[in-house]
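Multiple structures are listed underneath, in C-alpha cells.
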Structure I
Amino acid sequence: MKEILKKFIDYLENQKNYSKHTIKSYKKDISQFIEFLKEKKIFDFEKVEYEDLISFINKLKNYNFKEKTIGRKVASLKSFYKFLTIRKYIKKNPTLLIQSPKIPERLPNFLTYNEIFKILEISSNKKNWQFLRDKAILEVLYSTGIRVGELINLKLDDINFVDEVIKVKGKGKKERIVPIGKTALNCLIEYIEKRPNKKEKFLFLNKYGKRLTERSIERIVKKYSLISGINKKITPHTFRHTFATHLLDRGADLRTVQELLGHERITTTQIYTHLTIEKLKELYEKFHPRGK
C-alpha cells in the first residue's frame, strides 16, 4: 500500500505538477487513511468498501477535525482513488458515492484603503536595507496580489522594469505575467541597490544573504500591522484578498482579477464579489433614507 502511495505522490509531482505544499497534504491524508485501514485489517485498496470510507470520515469527526479539514481529506481520497482506477489497481471506485462535506462560506478578511495605506506609509520611515526590503515586500504584495509562496520564489530576473511586469511561478508550477505598479518598482530598485548579497538570484533576502522563508514574510507583515495600530489579524494572504477586493471595488471585471490571481476556476474568484456586494449594502443602508 505504501508503495502505491509512493507512485501516487510521484504522479502528483511529475505529471500533475502540484505544489510541494499540496503534495505534502495529500501524502499526509492518504497515509492517515492507510493507518486506519491497517487497524481494520484491510491491506488491499480493492477491498475497501463504501462503509469503510464512511467509518473513516466519522472517525475524523469524532476527533473534532474541522469541516474544512475533513473536506480536504475527502478530496485527497477521491483524487487518490481516481489514480488507482486509472492505473487499474482497483476495479471499482467507492469514493464516487462519497459527498464532500458542505463547508460554510467564509468571506476573506481584507483591509480598507485607509488601513492598507497606513501599513505602507509606516514602513517607509527608515532607510537601511532591511527596512527598504520590508517596504518593497509590502508594496509588492499589495501591488500584485501574489501568494507568499510566489513572493519568496521571485528572482531578480523575474522583474521586468521596462514593461512593468513580473513573472510569477504559481500553483502547479504554472507561470503567469502580472503587472506591477510604479511605486512597488521604485521600492524594489531602492532595495536592490542596498541588498547585501548582490550575487544571490532570489529577490528577497535575510540578514545572511539567503532567501527569506514564508514564516519570515509573515513576521514582517505582522510587525508593520502592529506598528500601524490596526486591530485585525493580518497575514500576507490578507494583502492578496485586499488586492482583489480593491480591484473589483474600482471596476475591474471578474475575469481580469481571476487572471491576475492565477485562479484556475472563476468560482474561486467569485468570493470577492460578495465582499463588494457587502460594501454596497453597507453604503445603501448608510445613505438611503429607507435603507434601514
Structure II
Amino acid sequence: MKLSNSKEIIAVCQAQNLSLSAFALIDESEKTGRSPEDIRAYLSDVLSVMFAAVDTGLNGDGSRFKAKIIKRDSVRLKRRYDTEKTVCGKTIATAASYALATMEVNASMGKIVASPTAGACGVLPAVLATLKERFELAEPTLIDGLLAANVIGELVAKNATISGAEGGCQAEVGTASAMAAAASVHMLGGSAESAFSAAAMAFKNLLGLVCDPIAGLVESPCAKRNAMGAANALMCAELALAGIDSVVPFDEVVDAMYRIGKSLHPALRETALGGLATTPTAIQIQTDLAIKI
C-alpha cells in the first residue's frame, strides 16, 4: 500500500473498515507476494519460538544457562508471585518474569525472536504470553497481535531506527514496548487509532534511554530494561483502552526519538564506553571476565 506513517494507515483503516491486523496482512501480502495463509502460518511458528523461549527460561533445568553476568532472575520473580502478595500485581510481575526469561535464553545463545532486535527480544513475547493466559486468547488473536506489532516496528525502522548503536536503547526496548502496547490494544478490541496512541505513550515513557551494556554483553542492564518495557507496554495499553490519548501523535514521537538518538553521545550508543558500562562495578565485571571492548 506504500503508506509511510500512522496517520495514513489510520485513515485507510477507517475508510475501508479494516482492523490494524487486517491492514497489516494485506500490506504484507502485497509486499512479499505471499498469501495471507502463508503469512499467518509463519507467524504461528514465530509465536511457538517466542513461547518456547519463555518456557525454557522459566522451567528449564538450568544446564543450558550460560549467561556471564545476569542470573536466573525470572525464576526468582516467578517464585515470588507464586507465593507472595506482589507489589505491582501478578499481571505485571508475570510479564516481567517472562521478559527476563527470554533474555536469559538469549544470553545463553538459545533460540529467540528478534522483536525487533535480540537486545529487546523479551518484551513482545512477555506481553503476548501474559495476555494469552490472562484473557485466554486463542492463537488467531495472538497472530493478529503480531501483525499489529509489525506495523509499529516497520514504521519505526522505516522512519527512524531500531538500532541501539544508532539511537540508544530507546530505539530497541522503546520500539519493542511500543509494538507490545499496540498489540495489546489490538488483541483486546481497540481501534487502530487507540493502538497507535498506546504505542506513542510507550515510546514517550522511554525517550532518551541510553544503550550502555556492561562489558559489551547484551545482559545487564538489558534484561531488566526488557522487564520494564513489558510493564510499560501493559500500562500504556490500559491507558489507551480507557480512551486516554497520547497528546503527541505516534509519528511525531518516532521523529523525536530519532532526533534524540542522533544527539546521544557515541559513548551512550551500544559502545559500552559510557553510562552504566563505565561504573566501577561494571569495570570490575569486565576485568573479571577478561573482556576487552
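Every number in this text was worked out from the coordinates using simple rules, so none of it is lab data. Everything numeric in this text was worked out from a predicted model, so none of it was measured. Cβ atoms are built from the backbone, for glycine too; each structure is taken alone.
Quick look at the numbers
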{"item": "Which of I, II yields 18.4, 60 [Rg and Dmax of the Cα atoms in Å, calculated]", "result": "II"}
{"item": "Test item: mean count of other Cβ atoms within 10 Å over residues 87-94 calculated as 15.8, pick one of I, II", "result": "II"}
{"item": "Distance in nm of label points 7 Å out along Cα→Cβ at positions 15 and 63 - structure with the largest value, from I, II", "result": "II"}
{"item": "Which of I, II leads on distance in nm of label points 7 Å out along Cα→Cβ at positions 95 and 127, largest value", "result": "I"}
{"item": "Top of I, II by distance in nm of label points 7 Å out along Cα→Cβ at positions 111 and 183, largest first", "result": "II"}
{"item": "At a computed -18000 (helix-only ellipticity at 222 nm (-39500 (n - 2.57) for each DSSP H run of 4 or more, over all residues; to 500)), which of I, II", "result": "I"}
